[in-house]
Each structure stands twice: as C-alpha cells, then as structure tokens.
1. One of P, Q was used to compute relative contact order in percent (Cα under 8 Å, 6 or more apart), and the result was 20. Which label is that?
2. Compute mean count of other Cβ atoms within 10 Å over residues 32-39 for each of P, Q and report the one that scores greatest.
3. Could you figure out which one of P, Q the value 15.5 for mean count of other Cβ atoms within 10 Å over residues 264-271 was computed from?
4. Which of P, Q yields -12000 for helix-only ellipticity at 222 nm (-39500 (n - 2.57) for each DSSP H run of 4 or more, over all residues; to 500), as computed?
5. Match the computed value 3.7 of distance in nm of label points 7 Å out along Cα→Cβ at positions 144 and 304 to one of the structures P, Q, and report its label.
6. Which structure, out of P, Q, was distance in nm of label points 7 Å out along Cα→Cβ at positions 88 and 176 derived from, given a value of 10.8?
7. Identify the structure, out of P, Q, from whose coordinates Rg and Dmax of the Cα atoms in Å was calculated to give 31.6, 102.
Structure P
Amino acid sequence: MSDSQASADHPYQALTPDVVMDALASVGLWGDGRQMALSSYENRVYQAHLEDGSVVVTKFYRPGRWTQAQILEEHAFSAELVAAEIPVVAPLCLQGQTLHHFAGFDFSVSPWRGGRQPELDDGEVLEWIGRFLARIHSVGAARPFVHRPALDLASFGISSREWLLANDQIPLDVQSAWEKISQNAIDLIASCAYLTSTTGQKYSENDGITCASEQHAAHIRLHGDCHPGNILWTPLDRPASDLPGPHFVDMDDARSGPAVQDLWMLLSGDRTQQTRQLGALMDGYEQFRPFDRRELALIEPLRTLRLLHYSAWLARRRDDPIFAINFPWFGTSDYWQGQVQMLEDQIEAMQEAPLVA
C-alpha cells in the first residue's frame, strides 16, 4: 500500500468539522460553528465555541491506542487530582460519563483553559511547579494503575528497538551503526539496578529476561509527559477567573513510573543550569512530599528511553494524514545518523555522575 493510499484510509480522514460539531451535539453541547484544531499529533483535539458563550476542548482519541478501560482510568486519576484541588484540566462529566462515542470515535470534552508556557528560568516558577508535582504524586501513590502500562526499559526501550528493526525502519546505510549503539544504550540502562518495572524487577542483558532486584524505584501513577508544553501558566496579574500559577493538561500519557519522570523534562541547558533548575523544583517538591534522591540517577536513562520510544512512535504514525506535513524529515538517513549521534551522547551522559540537588 502506498503512503498516499494509507493516508486516505486513515480513520482521522473521516473526522470532519461537521463530525466534530455533531459529536458535541450528541452530548448536549451546541457549537456556534467556530472551532480550531489544536496542536496534537497523537489524538485530534479541537477548541470549540458553544452557543452559550463557553469554550470547550474536544479530544478524539487515536483509534486502537488505548482501550476504553485505560482511557477511563486516566479520567479517574484526573478526577482524583481535581478532588484534591490540584489544577489539572480533567474531562467533563456529561450525561453521566466522561468518555463518549460518536461516528466510530471515542472522545472526551474538557473546559478550555488559557495560559502560556511557564518561564523555566525563573526559580519561583519552578518551585511553584514542584509543589504541585509533589501533590500530584501524593495522589498518584495512593493506589496503582490497574489497566495503564508502566514506563520501563522493556516497553520504552527494548520493544521500541525490536519493532524498528523488525519493520525495516532504519536505512541500510545507517542500520548497522544504529543497531549497535542502541543495543549499547539498552545494555547500559539495564545495568542500572534502580531502573525497574512496576514489580521491582529489572531487565538482565545476560539472559534477556527479568530478574529480581534488591533495589528499585517505587512506581507511582504519574502525569507521564510533563514537558513545558503540557503546563499552562496563568500570570499573577491576569484578570481572569483562573487561579494563578500552573495548570496541568493532557494526561493522555499517564503511566506508572518513578517520580523523577515528571521532573526531568523541565530541565534544560548545561549541567550548571540543570542543577539550578532541579534545586528549585526540589525546594518546592519537598515542601509536600519527600523525594528519593537515588532517582536522580535515572534522568539520563529516562532521556535515552524517550529517544528510542519517540523514533518508534514516529514510525508507527507514518500512515497518519498529517504526518508528512509535520515530520517530512523522518526516515531519512540524516535523521537516523542524528539519532546515532544523540545515543552516543546519551551513553556518555549516563556514565557521568548524576545531577544533585
């Protein structure tokens, strides 16, 4: 099947503006005709204005990615956070439920929240975010996920690598180098006794299975994808009904994992800058919840796993009609040579002393 034929057959091709309006009407929300597609490559997300003057955000989940049980578990976690007065944007309960179905799609509706990305070079902003992340984790630690997966070496690293190789995604002129460096990265992560699965087991490079580890990071329910774009910051002087500070959005990647997963994507710059940022996050975090400093050794392994996972994620989305528009560079030799270099850099970073705070 050609790329053009695959795109034409993609389920999202049927998601027209009229379908979006009709889906809202099916749950008793009447749009005034104004809608705007928001940036989202995994799902389709639209801002819609309603006849009563309110604004909502409608998310149409990518078919086949999550089961309904997994989506509902994410919704339940968001509801727990809202009940704890944590500023998470959760789906609305409409007609007695948060997950709805229309024209072959699962969808949810959330209130629209304004804001901008937080200024992460401001220590006060980072401390504020740290306080709320600690509160999110306190709720997340209260009970485990039953249906949603864990963030671990097997799911993000090993399976991603195996899928890319099995499906011939790497050009032949780069394949040998990428295959070798990705295995070296996985072997190095596997040697970290503190990066484990939800059951306290770790991958063993010796026999390819899991083995008991005496020391493992506690896995709790997480936001899972807490990068700056998923935090809306409301300034103190904003004349609006929203409370000032951070609002956490897009819980679509909520998983079980170590607490540091929700912290490291907020760090940037050189080591000195990251140390300062981490210190500000910890100052806020530890006002509400203790943090196991041994998890700081997982920052670079988690960054490496994200690289592997992201490449596999892109490869699996090539039939999406918006893929070629937004990722025209994916799959080229230059892209994969860049991945080889980044994995080499990560191997060096993983062998350095962890950040301290």
Structure Q
Amino acid sequence: MDAQIGNQILIVDDVPENLQVLGSMLQRKGYDVNVASSGMDALTLVGKQPPDLILLDVAMPQMDGFQVCETLKNGELTKDIPVVFLTAHSDKERIVRGFQVGGVDYITKPFHAAELLARVRTHLELKFSREQLLHRSEQMKALNDEKNELLGIVAHDLKNPLNGIRGIAEVLMKDMTLTPEQTQEFYGSIYDSSEKMFTLIKNLLNVNAIERGGIKFDIQPIALAGILEHIVNDYRQRAQAKEITLHLDNQSVMPIADETGLVQVLDNLISNAIKYSPNGKSIFIKTEVTTVDETPRVRVAVRDEGPGFSDDDKTKLFGKFARLSAKPTGGEHSTGLGLSIVKKMVEAMNGQVWCESEFGKGATFIVEFPEANEDEF
C-alpha cells in the first residue's frame, strides 16, 4: 500500500459470508478493514472513526444502503467519504438511484476479485488526489491572502513616509527663506521617514530569508551575561526619554544559540517593551536556568507594565502583520512583523518563545534555549 493513500475501508452488509469474503480479500492486500452488519451500526462506526472508503450493500433490512448513503452525504464530517454500492441487481434504476444519493460506483455480486480490488484502489487514489488538490487550493488561497495583505501593508506603510518626504522636498526646493534650524528639522524628518521605510523592507526581507532557509545559524554556547548587559545599556537613553526604568537581573548563563540571532531576538523584545510601555513605568529583564523534562534550559524573560494583551491579541500575537489592540505610547512606528520574526528565529535556533499576559496588567515575553554543559565550552 502507498503510505500516503488511505487504506481504512468499512464494509457494510447484512450477510456474514459477504463480510468474511470481502474482508479477507482486502486484508490480504494490506487494507485495514472494519465491518458492520446494518446501516445503523455503520453510521455509529463512521461517527467514531471515518473510513477512507465504504463498501455498502444496497438491500438491507430497516435501513437500506441508499438511506445510509443519504445520511452520510448530509453529514459535514462524512459527506466526502466515497461510497461504492454492493448489489446483486444490475438494473439501471438501482444504479441511477445509487448515483443520485451520492455513490461513486457500484459492484455487482458475486464479486470478481480483480475488478473489486481495481475499483477500490481507483477510488482511494481519487480521494487522495481530491484531498491533495483541496490542500493545495487552501495553501494557494492562504498565499494569495498573505500577498494581498502584504501589498496593503506596504502600500499603507510606505505611502505615508513617502508623502512626507515629497512634501518636505517641495518646501526645500521652493522656500528660500528657511532658517538653518528649520532646514535641519526638515532633514531630520526626512531621515525619520526613510528609517521607517528601511525598517519595513528589512523586516520583510528577514521573514522571507528565514522562511526559505536563507539564514544560516551558527549554534554554539554563548556567554549571555555580557551581551545582554550591552543590549540593555544601549536602550537606557531611549527608556529615560519616556521616564521608563530598566531593571536587569543578569545571571551568568550559557545558552546554546546563534549569537547574532539571539541579539536580534532580545533587542526586539526589549525595544517592544519600551515602545508599548506608558511613561514612568518599569521593565524587568531576568535570566535564569530552569529545568524542563529534566533538561536544563536558559530562560530570558522581559516583563513590562504596559496594557497587556486581550484574548484576541494572543491568538495572533506571533503572526505576520499582526495588528494588535496595544499601540506604541510614544509615536513609535510598528510594522507588525517584529514578533513574527522573533518566533521564526527562536524556533530556527531550537528554542521556544511565548507570552504570558493579562489584559491591563502588562506582558512577559519569555525565550528559552538549551543550556550548554561544561563539555560544550
């Protein structure tokens, strides 16, 4: 049997000899066979574990095969299971009736082994092909939706700074009375706008590079304490501008990761904490060694006193272009790509990242990596 093609077959017939003959025939060919001796039994079995194909007798007491098939086709979870009718009658009326209620084929009794096996194989392959086409169609739709969202984001996030640059350029070209201070202020605005566009493009390229495996990580033990202290010190001035206090509980820890990638991840999390924290709050950065399933891991937690995240926010927190209810508190720019990049980079370095948050009570972003043992450094 092809491992990709389903092989779960349910045989429904009220004659025990037919169940025995068909079941043995299919089992010898590697199919996983289940049997039911009535229509009601069949529906019960299908409800517990939908098969890949049903061989269904037409003439049964209480509930005939046509009624069983109609019931299956009206069920959301069972409507796509192919049904092949088994009948001792080959009259056209019964055959047409079988197709009308949703059957895909029929096999007449007594069974011809080669014909039956060929039809079973064909319909399982057709079912597999339909599922593959449906899966690819869903993938294409998702990619198309993502493309449209990307174009919308780019159009919106690039349009505003470009309009600003164009407007400033027009003023600089036409107004010859500007003071040096005014000119310098305009140059600063041009720089800020171009930085926003550069950040967006850089983030888009990073996401694309990670997804196609274009970024190669050098995974090795890293002495994190000094690196983290340097990152935090780089952000102290920016935090002070919003009267935010950075608290660092920095233990001597040694995670196994890529140094450049880890710096980018922690830089992003600390930057976000400052960006979304109101003035006058505190941010707490802590490193420690924890044990998960008896395996030591290095954990870095970045906790803020910002607005936190709603339940809806949490479902899309690490998604591309996520637009969350929380907004930057100091007019900072956000592309909605930062946390998506963080998640992809952390997982590519064999780590984990998650967020713990209660709406209105801040958020804690946590990253974990395996801890290096003494033999690794």
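1. Working: P: 20; Q: 11.
Going label by label, the one that fits is P.
2. Working: P: 11.6; Q: 18.6.
For this comparison of mean count of other Cβ atoms within 10 Å over residues 32-39, the top structure is Q.
3. Details: P: 15.5; Q: 20.5.
It must be structure P, since only it matches.
4. P
5. Values: P: 2.6; Q: 3.7.
Of the options listed, only Q reproduces it.
6. On the way: P: 4.9; Q: 10.8.
Checking each candidate, the match is Q.
7. Working: P: 21.1, 63; Q: 31.6, 102.
Traced to structure Q.
No value in this document is a laboratory result; all are computed from the given coordinates. Everything numeric in this text was worked out from a predicted model, so none of it was measured. Cβ atoms are built from the backbone, for glycine too; each structure is taken alone.
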